[in-house]
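Dropping the structures in below, format is structure tokens.
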Structure 1
Amino acid sequence: MWVSKPIYEGLPYFYLVVGAITLAASMYLNHWYWPTICFVVGLLCLVGGLVVLLKRRDYRSHNRRVNR
């Protein structure tokens, strides 16, 4: 593992928070293409955070079942 465990465990939540913030920012920005950019980045961060959380949960539950 390349990063410490608290940072590694908190990373998906960081992705979710950044995604929510950028989605909220996309509603309030109205200059150039920033609303579209913020919307796409926010959506990608939310989906990425959820994917990482679900993959970790499935891996850990599968790992517990195999080790019993």
Structure 2
Amino acid sequence: MQGAKDYRERIVIDPKVHFGKPCVAGTRIPVEEVLGLIQEGISFQEIVEKYYPDLEIEDVKACV
């Protein structure tokens, strides 16, 4: 279960950031924004390259 633990560490909930909505750890990027891009059919690679260069592919996977 090491992989699951890694993903849980990549998503944080802080009441002081975006009213407590889940965000990618170390950023102010809400999980729901990343999921919205995935729903639009945008690849993980494209999300990292064009939309959120501060993220890694593993961050995007953690959002899912």
Computing distance in nm of label points 7 Å out along Cα→Cβ at positions 11 and 27 for each of 1, 2, the value 1.4 comes from structure 2
With Rg and Dmax of the Cα atoms in Å computed for every candidate in 1, 2, 11.3, 31 is reproduced by structure 2
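For relative contact order in percent (Cα under 8 Å, 6 or more apart), which structure out of 1, 2 has the highest calculated value?
Biggest value here belongs to 1.
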The value -30500 for helix-only ellipticity at 222 nm (-39500 (n - 2.57) for each DSSP H run of 4 or more, over all residues; to 500), derived from one of 1, 2, belongs to structure 1
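Each reported figure results from applying straightforward, stated rules to the coordinates on display, with no laboratory input. Note that the coordinates shown come from a computational prediction; the quantities given were computed from them, not determined experimentally. Cβ atoms are built from the backbone, for glycine too; each structure is taken alone.
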